[in-house]
Structure 1
Amino acid sequence: MAYPVTCIAVCLLFAGMGRVRGASLWSPLSLNVGVWAMVFVSGLLFGGRFYPLSERAFEAWLTWFATSSLIYLLFTACGGPPTGGQKRMIPLHYTPLLVLLLAWLAYDIRSIGLTGPAHFFFNLRFDAAQNIGFARLGLLDRLYPWAFALFVFEQVNAGAGNRVRRNLLWAVLLLYAVATMAKFGLLTPVLAWAIIKGVRGTLPRRRLLLAGPVLLALMVAFQFLRDVKGEPFSLVKIFGVYTYSPLVAFGYMREAPLEAPFGAHVFRLVYVLYDAILGGGEPVSSLQPMIAVPFWTNVYTVMRPFWLDFGMAGVAVGAAVFGVLFGSLHRLAQAGRQWALMSYAGLAIVLVGQFFDDLLFTTLAGQMQFVIAVGFLAAVSRPVTDECGR
C-alpha cells in the first residue's frame, strides 16, 4: 500500500499548489488531481483484490502526473469566471432533423437488441464492441460527433429560445448511450454540461450534488443490464476493476513487438489512412489484449500508447502534449472564447477518462471530427438578437 499512499500525497501536494494559484474546480489541474486521487483511494480500499502495483506503473504515473500537472499550473490564471458573452445561434431550423434522428436511433436500437445470442442489452453492447455477426449503427456512429458538437453549442448558448433543441439533443445523446450501452456515453454529455456551467460559474452546488449520485446509479445500472444473466454482480468488483485495475494492468502489460512500426499506437490514425489509401500498412488494433490482474481487463490507462511506442520518454512527452492542449483550451475558455469552451467541454472526457484508457489518440478520428464540427458551428453561427432566439 506504500505506492497508493505516496501517490495520494502527491495529489494533495498539487491540489494545494492549485489552491494557491486559484485553480477552479473545473480546471484541467483539478480534474487531473481529482481523477487520480479517486484511483488511489480505490487502491487503498480494493487493492488487496489485485496484483501489487508495479514499480514501472508507479514511475510512469509519477512522470505523467507531475509533468501534466506542472504545465496545468503554468496555464492556471487567477480571476473570476468569464462572462457569458453574446449568445449565438445556428441559422437553420434543424429541430425536425433531431426528431427524425431520435426515431432512427430508436428503430436501430430495437433492431440490434433483438438480434444476437443473448438478451437485449447484452446484444447492444456486443454490437458496439464490433463483434462479427451483429448489425451496426453505421451512419449513426458517423453522426455522433456532430450531434455532440450541436449539444455543446446549444448548452454554451442556452436560453429560452433553444430549450426545445437542448432537450432533444439530450435525448439523442442519452439514447445513443443506450444504443452502445457505454457508461462513458452517459458520462460524456453530463460532464460537458457541468464543465460549461462550472467554467462560467453558473452551476449550483445542489444540482451538482444531485447529478453525481444519479449518474453513478445509472452507470451501475448499465453494467447490470448488459451483463450476461446468471453471472454474479458485485459493486465492489465493478468499482475496483474500472478504477484501479487499469493502472495495475499497465505494470504487467507486454512491450510492443520489435517489428512494430514507428509510433504504431500514438500515430495509429496515420497508419489507418495509409492503409486505406495505399494499402499494405495494416494498423494495430484499437482493442488491446486481455490480461489478468487477477480480474480480466484490456485497458491500461492513458499512458499505454506512449509507453508502448516510446517508453518513459514517450510518457513524459504525452503528458506535456496533454498539458499544453487542455491548459491552453481552459485558459482561452476563461477568456470568454466560445469555441474554446465548447472544445474544452467536449474533450474533457479525455481528461476524466485518463485513468481508464487513452481516449484521445486511440479515437483521434472521432475527436477531430468533433473539433472540426465545433469550428464549423462557431463559424456559421450568428448573434442572437432577442431572448426568443431570433
Structure 2
Amino acid sequence: MSSDAFPPVNFLYTNIGRGHPHYLDGIIECLPQDRVGRVTDVFTATSGLARAGWKMARFVYHSGGRGRRYAAFYNRLRARSDYNRGGLVQSVLGRRLRQAFLEDAAPVVVAHPALVAILRGKPGLIYQHGEIAAPRESWVSGWHRVIVPLAHTADTFRAAGFAPDSLFASGLCIEPALVAQAEDALNDRLERLTGSDPLCGAFFSSGAEPRAHVETLTAAAVSAVGAGGRALIFARRSGLVAARACARFAVERRDLVCVRSAGDLPAELPQVLICLHDDRAQLNQMTERLFRSFDYFVAPSHERTNWALGLGLPMFVVDPPLGSFAPLNREFLLAHSVARVIANAREASDLGESLDKLHKSGELQQMAAAGWGRYDAQGFSRIAEMLQSS
C-alpha cells in the first residue's frame, strides 16, 4: 500500500521540560512534511480549568529547582504516578483533549504516559517511549502502540503485560543532526583522547534546573577549566545554571564568553563558553554546531543517556537521579561502561583531576569505544519509516 493511503500523523505535546517533547521533535524532523498533520500542545488544545491544571503541572516541574521542599514534593508526586488509576485530575486535564482527538480518525503520537492515559481507547494512539528506562509509571494499559528504543525496553513492557505485537523497537532516539555527524565526530574525539591536549566538556542540566544538579554542574565545570580544559555550558537564559556559572567563574577570575544564538558562536572556542537559549530549537542549534568539539559531557541521566550509548561520547552522570526514569537510565549506563557518576558538588570539584587520570590511562577512550556501534542510533528515522508504512 502506498503512503498516500495513510492519513497524516498528528502530534500532541506536553511541552513541559525537554525530554518528552524532544522525542516528538525528532520524529517530525524525519517525516516528510506532507505526512505531518496537526501539531499542538496541551496548553493550546485546552482552556479554562484544564489549561490552568496543565500550567500548574508545569510549575510543579520547574519548582523542582526552587529548593529542597519543592524538590521533595516533586519527587513524591512522581514516585506515586499511576496513570492507570484515572481520577478527577486526569478527567479535568483531559476533557478537552479527548474531545479534540478521540473522534479524529488520524493517528496521534504522544510522548508522555499521562497523555496515553487521557487518550486511552483512541484508535491509532501511539506512545513514543523514547527512554531506555521503563518505570512503572510508563505502563499505561490499553490497546495503543508503544515505540521503544531497545529490545531491553521492550522486554520490560512485555514483562508488564504488553502484547509483543504492540511494541516497536526503533533504535536509540538521538537528534538527527547529531547522528549525521556522529562518525566524523567520533574519529576527531578518539584522536584527541589518544593525544595529550586538554579536553573540552559539554555541561547540561535538565529543564527544571534542580539546585543540587546546578551546584554539581558548575563545580564540575570550574574544576575542568582549572585543570586546563574547556567548558561549554548550555543554560536556559535567566535560569539558575547561567546565574550560578557566571558567579562561580567570576570568583575564580576566569574570563567567559556568553552567546545567545548559534550565529553568535565564535570561530575559536574560549576556555569557558556559556550558550544561552530560550527554547529547544535554540539549544539544539548550538549543540549541533559545537558537537564535534565534545570530548565528554556532564548531565543528569535523562534523554541524553542515549548520546553515551549511541554516539561514542563519554558521560559523567550528575546525581542525585531524580524521578523514576533517571535511576534506571543511570544503572544501564554504568552496566555498559560508558559513564561515571559525580555524586555531589564535592566530587565535582575533583573532576579536573579525574579527567586527567582517565585521559592518561586510556579509560576515556575505552568509554567512547564502548558507546559506539552496539546499538542502532537511527531511531527517529526508523519511526518515520514505520509511520509511513503502517
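Just so you know, all these numbers are worked out from the coordinates, no wet-lab data involved. Model, not experiment: these values are computed from the prediction. Cβ atoms are built from the backbone, for glycine too; each structure is taken alone.
Values computed for the structure shown
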item	result
Of the structures 1, 2, the one that 21.6 was derived from, the read-out being Kirkwood radius over Cα pairs in Å	2
Test item: distance in nm of label points 7 Å out along Cα→Cβ at positions 95 and 143 calculated as 1.8, pick one of 1, 2	1
Identity of the structure behind 28 (criterion: relative contact order in percent (Cα under 8 Å, 6 or more apart), calculated), options 1, 2	1
When distance in nm of label points 7 Å out along Cα→Cβ at positions 47 and 343 is computed for each of 1, 2, the largest belongs to	2
Parent structure of the calculated result 2.9, given that distance in nm of label points 7 Å out along Cα→Cβ at positions 31 and 55 is the read-out and 1, 2 the choices	2
Origin of the value 3.4, where distance in nm of label points 7 Å out along Cα→Cβ at positions 167 and 199 was derived from one of 1, 2	2
Parent structure of the calculated result -21500, given that helix-only ellipticity at 222 nm (-39500 (n - 2.57) for each DSSP H run of 4 or more, over all residues; to 500) is the read-out and 1, 2 the choices	1
Among 1, 2, structure where distance in nm of label points 7 Å out along Cα→Cβ at positions 175 and 207 as derived comes to 1.5	2
